[in-house]
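None of the figures in this text is laboratory data; all of them are computed from the coordinates on show. No experiment lies behind these values; they were computed from the predicted model shown. Cβ atoms are built from the backbone, for glycine too; each structure is taken alone.
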Structure I
Amino acid sequence: MTSRGRRLRFGAMVGFVVLAMGCHEPAPFLQGLQDLPAGTALPGLTPGPDGPALMFTEESGDTVAVRWARWRGDRWADTVTIFRDAGLLVNWADRPGLAFGEGGQAHAHWLRLDPRGDFCYGIETAHSADGGLTWSLPDRPHRDTAVAEHGFGQWMPTSDGALFAWLDGRQFDGHPDPAKAPMEVRGAFWRPEHGWSAEQMLDSSACTCCPLAATEMADGDWLLTYRDRTPAEIRDFSALLLGCDTSGVLALKSGPAPIGKDGWEVAGCPVNGSALTSANGRTLAVWFTSAQDEPRIRSAWRGPEGHWSAVKDLQAGEAVGRVCAAVDGRGRFHAAWMERSEQGPALVGQYWDAEGRTLLPTPVALTDVDDARAGGFPVMTGLAEGGVMLAWTTTGKEAHVRTALWTPSPQEVD
């Protein structure tokens, strides 16, 4: 694997801050654009206690703060600093995460550099019992001492805690041929009264740095997807169904099983994960592949019986990937991804009704983006009143996070 971060010096500060943001004229198809301050990056959107919650990092001097804010209908406010330090890793693809559970529980994670190796870092997590206002001291879901990378964490809240999965590179430590060392998918379960459970290996060989994705099923189990890796270097997506047993231990319910058999043979990680979202027993999966040297954005549906539909392509131009997806309060499914055209790179979107029927004749360009690493990954979360909130990183003289509402309302297509 290549280096995906940089080292920062020590510093510390805690407390609450209020974002200073400006508004821009809405771009086509988008409304209510909001800019966070310069130095913000790595946005993450998730359903919060009372609407969308935005997680992001913000650099100030030698330190990095991990923060989250609430959406108040027309602005981001009530910002909380979860953690601030100088040993945190700011990485364009391996991003911090935030999730809210029941009874005021909230969970966050970020990455900390390990001085023992050039490409070595670990995952730190923190937990809240009051809806994200105050946070515990950091802990770690992985207990090994390997000089290796641990990252791409994915939260899956439950009624009494949270499942957590990540990519684990402990097999790289001391391996005679790192190019052939396996990256594992591992998981653990956190409960307030017990902390982290013992780790479990969920897959012994996965692609090394493609983000994970997860969505909750109707019965409370979670579907987790990741880019798999076979000995023949086929790197297609697989899915696992995860839950908890009666003793509070992570349980693998089914899988791994392929989503779509693209047959992409590539001797390296494309750093391009999938997206999942579910409602009313129906799950949408969206992902990028370049099998047969043809870049595509692909989609498939999983029904209540657990079977995947035939795969369909979504892209209108040259696919870049970096997909995101969400369901809104009206049961409509949304997805967005990056494409290139003669006009340059753009964030492109499509959406479907509750039965999975497309509601746009062709995908629409939502906004210009930077498809270099600095542009990061777009994210979205559903709005109760319909539509979605989007967030992405703008670049230029002063890079920062930007958010906007996408609330389309076209006629259904026959």
Structure II
Amino acid sequence: MRVLMLSYEYPPEVVGGLGAAVSGLARALARQGDHVHVVSASSAGDSEHELLDGVMVSRVARSAFPEGLDPYGGGGDTGFLRIAMEANFGLASRGVLEATRERPYDIIHAHDWHSAFAAKSLKHALKIPLAFTIHSTEHGRNRGIHSDLQRYIHEIEWMATYEAWRVICCSDYMSDELRRIFSLPQDKIDVIPNGVDQVIMPDQDFVSGMKCRYARPEDFLVFYIGRLVYEKGVHVLLSSIPKIMEEVRNTKFVIAGDGYYADVLREKAQRLGIEDHVVFTGRISDRERDALYVAADVAVFPSLYEPFGIVALEGMVRGTPVVVSDTGGLSEVVRHEETGLKVYPGDSDSLGWGIKRVLLDESLRTRLSENGPKEVKERFNWDRVADLTREVYRRISSEARGVPW
């Protein structure tokens, strides 16, 4: 298959889970013999197409988002929307250029609302059917639609689901959400989970050095990584820390990532008097992330809204016990007491219980550490995801041949 893929981000420029998901799928499809050309927006400007891990990648210029603004949601103003529309113009014009260089593409596959207008334009201009993956929704991120900007993004998402031949989402939870908020027919939706790369474990000396940067050798280490935005529930984690410290004093908490909620979280840590036990690292490198996963006694993801939760898989594949909110895609990724612990979302007492349970029960930590990598290898490998996605492509191509434009 020849696939033209559109994405707001692509490694090494990654804001959140979208870039990792698009990259993992694209590389797996290319590895299995498909021709995949990703056109992505980049704050670094336009660049000639290049071959990365078998994937042809072209980048088009967009402005940088202001510091602290979450590009996944509608938390900004009209300037935020202007940058997203600027990216769409670039994606559309570059998409036409790349699509007409050689023989036609079989499928256009767009990801999330940031590329929706470009995807619609290319679909009609090139007469190539469109698959659309929606990784999260504006309604879900904001627990409803509360502003004109959010409503506009919500309508863009609906438009993309309408224009698409088929809509792909990452969990049954998301499938239910799409049917509920967009009145999308069930038979137009394909549920395909995200995957995670099998990893090479980091050097043990580097792991030890990373732990010593934030904790003493004898301390427990609790690790969170992700965007610092309200729906990720980091404020719930902070509220649980005083309860945890009552029983497990020798515990340090490392919170990695950035986002518009960072200052609020730092202020909350100060108010709770736990700033000596919590380190906000800001954005960290992949190597540092991998080492902290391995060094951690538990990785915690207390999301209030989570369509999938690829970070949980990143912990599990490295043998890190995970504690997650029993919500959204996280509920489908983690099997309670087998590959991780699930706790009530938004409940600091429940979260504190889960973290203490893992820290104080060595046999449980061992069981979760052993089961996690096996689960990821069997259920969430990118080759399996690519196989399922290719079946969707083939169905679309077959049906589209019999329908006049």
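For FRET efficiency 1/(1 + (r/R0)^6) of positions 30 and 102 (r between Cβ atoms, R0 = 30 Å, to 0.05), which of I, II scores largest?
II
When mean count of other Cβ atoms within 10 Å over residues 110-117 is compared over structures I, II, which one is greatest?
When mean count of other Cβ atoms within 10 Å over residues 110-117 is calculated for I, II, structure II comes out on top.
For the read-out semi-axes √(5λ) of the Cα gyration tensor in Å, for residues 334-373 alone, a value of 23, 10, 6 was computed from one structure; give its label from I, II.
Going label by label, the one that fits is I.
From I, II, which structure was helix-only ellipticity at 222 nm (-39500 (n - 2.57) for each DSSP H run of 4 or more, over all residues; to 500) = -14500 calculated on?
Only one of I, II returns -14500 for helix-only ellipticity at 222 nm (-39500 (n - 2.57) for each DSSP H run of 4 or more, over all residues; to 500), namely II.
Any idea which of I, II comes out highest on Rg/Rh (Cα atoms, Kirkwood Rh)?
II
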